[in-house]
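No value in this document is a laboratory result; all are computed from the given coordinates. In this text the structure is predicted, and so the values were computed from the model without any measurement. Cβ atoms are built from the backbone, for glycine too; each structure is taken alone.
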Structure P
Amino acid sequence: MPKLMEPPPCSQVELVSEILHGVSVADPYRWLEDQHSPSTREWINQQTRYARLYLDGICGREQIRTRIRELLEVETYDTVRTVGDLYLFRKRLPGQEQACIYMREGINGKDRLLVDPSKRGTGNHTAVKALVLSPDGRLLLYEVKEGGERTGTFELLDIKSGERLPDILPRGYLRGFAFAPDSKGFYYVHEAQTATRPFYRAVYQHQLGTPFSQDREIFFAGEHERIRLGVTADGTRLGFLVCKFLEKTRIDFYLQSLDSGQSPEIVVSDAEYSFGPRLVGDRIFAITDHQSPNLRIVEIRTQNNRMPEWVEIVPETADRINGWIVAGEYLLVSRIRGTSAEVAIYDFSGKRIANLPLRDNETVRLIHGSYTNNEFLIETESFMEPVNIVRCFAPSGKRTLWARRRVPFPRADYDSRQVSYASKDGTLIPMFLMGRRDVLAGGSHPAILTSYGGYGVSVTPQFSVFVAFLVERGCLFALPNIRGGSEFGAKWHDAAKRRNRQTAFDDFLCAAEWLVQTGRTTVDQLAIFGGSNSGLLVGAALTQRPDLFRAAVCMVPILDMLRYHLFDHAHVWRDEYGTADDPDDFPVLASYSPYHQVRQGVRYPATMLISGDADQTCNPLHARKMTARLQSASASCHPIILDYSKERGHSPVLPLSQRLDALTDRLAFLCDQLQLSGDEVRCQLCSS
């Protein structure tokens, strides 16, 4: 039987009421929005003690930890960058707390350590990431993060000498960066945390070895919180992209020659469509949804004193573009066709040369292309196969393995299949099922369900240590392709966007109902999980149908949909969700906002909310307020706990030991609530 819980700590009610568009809205825990107040800090301490009392007492916890360690403590590679025959990348050796930055000269060269965060003496929460290589391959820009913060410090390394240069951009947001053609300086857009004018948006030119106070401002976009400015460059030009997040998002794009000394030339002005430019030699390519909801790639041709000409290179199709890179003289374009990936190779005239050979149920991400040759790198993975980095060549698409993550998971014993079910409005929704072969064959089993349902993000097969552990213990994993993604083009996204958000929740709830109605599981064996926008999905599901689930894991979520846009930079999500400031958005948001839909005396499922102080994307106030409200309202004996960390943020950069602790807690929670025994877990496994 699941472990019984003591009553949770009492959360003080300080009722705040306000009138929004003529409607009275009550907010009993607004005081928990103040992260630094003594009362909030004491409340967090009480919640942590309460959660630990439960989690530390779960039977089989050490066995869970042992298996998670086996799955996590493996060699990993990511974030590969190339210039010429140099490869820069992150690698974490088994047992290391954080990944280090390495360099490899030539495909068969030895890996040379460049940056080791453990040598900085700042603790194991310090993480590093390679960002940009200079054109001559001599300098590396890399980011240093502390914990899960969104901000970072940006440093330059002389690769040959191994010395860190004094030209350091302090903690803040780096919105744009480009090395000068001679690599003796760089252009940048930086929003420093300590800036005296934090909303001043400008591009600066910096010469290496000189004080930043001497930097020259070369472009000014305005001074406003809701303006973002980026910079890109090729050998002779700079591009300035200005995004204005106002009532509607509007975009400007300017081009400036490095040699002429003339003012920037406007290329796109006040556009209400998306526009993502890329300077390639003497060409300007851009991806846009202008007259093409599923996106197309165009070339922008500029001529003196004439309007820029748009030439279509890669036309729109029924399948939405979800990634593109340039490799030598070719464009690589990835699309999702239903639930399958496709990568097409085009030349610069727009002729389709070939398709990259892909495997069934394989997720592919285009990660880097070389402008100097036809080589490009991709990441591949599936439900049973962890991330591989693959080296490819255009135009043939020939692929060779560059690096593999060898996780001890017996993939030959597992399989996946696709089914479909009818949503509330009759629309057929595809869904992946994955698990042990005997579980897929039929019968009722514990099940775990997740999806995403927003921002046009398509869900495709990916390897997860979290899921791998649960399916080893006999769970069925279900992943429906609910609306809000782009699996079937922009219309699939629009069907659950903004005021249509309930459609995504209906699709998700109908997936859960299908699993129960078909005898795949029962409501006492069904758990849901998700993070960020998927955390909103979990919050909406457990408040709308608390009777349908036994347990929920809700990670770094947004849950107060009437106030989300008032914190950090969340106002940029207006197009996706709408805001309570809009009288037409307000009733829709109020109807599903999980925090506001909690009802007194309802039997809510066991719920684990996860967040931390450093989350500057989905502010931790959401998890804090939701925890207090659920604990106060729930009439069930199921635990409602908050897993909270000072260092945890939205970025996945926690050290290995804390990732191990966090996964152990989450999986112990689910094992306890779903009554998963340890008999079927197989330790010390070797990959097939």
Structure Q
Amino acid sequence: MQIFSFRVRKYRHIQDSNEVELNDNLTCIVGKNQSGKTALLRALYKFNPHEKEPYDIKREWPRGERRKKDPNQIVCEVKFKLSEEEKEHLAGYTPESITTDIVVVTKDYQGNFEIEFPEQKDLFPDRLHPNDIDELCGKLPIYNDLIREEFRESADKCIAEVVRLTREGRYTELKNSPNQHRSALQEVRSAGNQQPQYQNEEQFISSYIDMLNQICSKVDKIPTMHRKAHEYIVNSIPTFIYMDDYREFQGTALLDQVKNRRKNPTPEDETFLVILKLAGLDLDDLIQKGNSNTQEDKHERQLDLEDGALSLTRDVAGRWGQNPYKIQFRVDGQTFFTEIEEEGKKIGMIPLEEQSKGFRWFFSFDLKFMHDSEGSFEGCVLLLDEPGLHLHPGGQEDLLKRLDKYAEKNTLIYTTHLPFLIDLREPSRIRVISQVNESAVVTNDFSKSGIDEKLTLQAALGMKANQHYLVSPKNLVVEGVDDFWIITELSNLFERSDQPGLPDDVCITAAGGASEVVYMATFMIGQDLEVVALFDSDKEGTTQEEKLRTKWLTLYKERKSATLLLGNAIGENREIAIEDIFSEDYYLSKVQESHKQKLKEKGITKIELLPGALLRDRVARTLQEKEIQFNKGSVAKLIRKDLSKKKKSGELEEYTLGRATKLITSIREAFSK
């Protein structure tokens, strides 16, 4: 099962975190110190922890709500996506057809799990599967033909009632049925002098009541459809690993003492043994050859050490971008030394413990994580709380690159308040946690983040633009993530079609609304970067575009920068947002798909749009009248996915193709002026 969102409630100072949607396999949660980052990860970790650690209502219930303590309170709710293999397995537990791949699992303070399939609520009812009922009731005896018709009718009625009570889960009534059925059958039994009917009917009653008693004793021990699905889902939940730091390996170890502690190793021993394993070295072999009196064994041990160090150096090459390095292992008797040589420096080998604290942290963390994520951690959900605190900004950049690799085989969530650990090239990865009404709340809307969180994002933008150009010398700033996704995929589609897309050296940055475009564009221009700011052609967009153009760009006349309104870009003099590039029918089809469960609950099969200007606003007002909250981001995700699957731009609707072509052309021209 693949986790794709979670929600935390009533845990420490988190009242309700909101649903935290994850970005594929890597998500970054940004927040200041004491914002609730650790509490958020700890609550998620305890959902299914690597090491047993239950929720503790005495310590973890929110302060100031003592009288409201409820052990049945759900602490963490997690949504998972099922694989095809998992759906196929679950199909054996229900007679219904499974049309959903989403399951929601909750866990309360008592540690109880509950599962729900929100798009198919009655998929696994708390009753026996019809196959189990047929197998169980199929064991009831078959009566002989040599019985009276009245007895046959009564027997059929009794058997039908057993099946009905079993199907409905009415086990108390079922357990009362043996005596009732015995009386009912005896009332219509043939007289003793009527042979062979009497004998056959008497034999049937005896066999029937005996088997019915067996059914009554077994029926409540057979798991229901819900219980079978529940157990399978709970057993399939991935393990959660929480890490807030790694103990650094100091570089020196006494081999024989490590061996003596192998059954109860220290944290330093564990890291050291990982390094030996990754280098392909065997502890017992090193000790044995070290104790040998032959020169051949000692020479062979030295060759093993050199080969192991070379192998490990090749594996980690390029990961520490500050100064490329080589690893060397050396042994004096039973004392093992790890030494580092920085390439390009003439100071020779330096013991690991004499390296900087940041380097030692990165070295130990990277090697142990490399080992664990491909071994015991593979397929797990990895939670990293403030990694890289000891690292220099350049080292943080290296760690950021490593996190991408770690996330290839795992879902990885990390928290940070460090600007250099925020990848602005991947805005869909970023979530912000901040305090709202004294509770920690998570959002992917940067405009709703707190002052400190905005400063962190601004610092990330400023530092990286100024020092490393991770933003880019040329930048297109758009109002939101939806614009970012759609414009990026349209550009990619045009390039696949051998048509001009966006210039290769242009980086798109998503702001948190029209006013945030003004700030980000101004900040970038102040860093000597070329900027085109794209605004919606609505009232707010037009106002902010004029503000940027007249109040700020005039201050930087010598810089290359420009503003662009969507309506002007596609040659239409009306209110335009990115959604208006698509036809109403196409956009509504994605609304139907992304909101199908909510629409189904309201009995809506077709959306009849209210009149208005912007398509997204018309949809929002239409759904609001039906008491449905519109999530335009989920629609944009589906459009993004659809665009990414198209091979040629000709697969677009003619309506969309014309507008998209004009938009990309206008952006290219804005950069060329």
Here helix-only ellipticity at 222 nm (-39500 (n - 2.57) for each DSSP H run of 4 or more, over all residues; to 500) has been calculated and equals -13500, so which of P, Q was it run on?
-> Q
One of P, Q was used to compute Rg and Dmax of the Cα atoms in Å, and the answer was 25.4, 77. Which one was it?
-> P
If you rank structures P, Q by volume of the Cα convex hull per residue in Å³, for residues 32-111 alone, the highest one is Q
Mean count of other Cβ atoms within 10 Å over residues 168-175: greatest across P, Q for structure P
Supply the structure label, taken from P, Q, corresponding to mean count of other Cβ atoms within 10 Å over residues 176-183 with the calculated value 17.6.
-> P
Give the label, chosen from P, Q, of the structure having the highest value of FRET efficiency 1/(1 + (r/R0)^6) of positions 16 and 144 (r between Cβ atoms, R0 = 41 Å, to 0.05).
-> P
Origin of the derived value 4.2 (distance in nm of label points 7 Å out along Cα→Cβ at positions 504 and 592; candidates P, Q) | Q
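Please state which of the structures P, Q yields 16.9 when mean count of other Cβ atoms within 10 Å over residues 40-47 is computed from it. Could the numbers behind the result be given before it?
Details: P: 16.9; Q: 23.2.
Going through each structure in turn, the value belongs to P.
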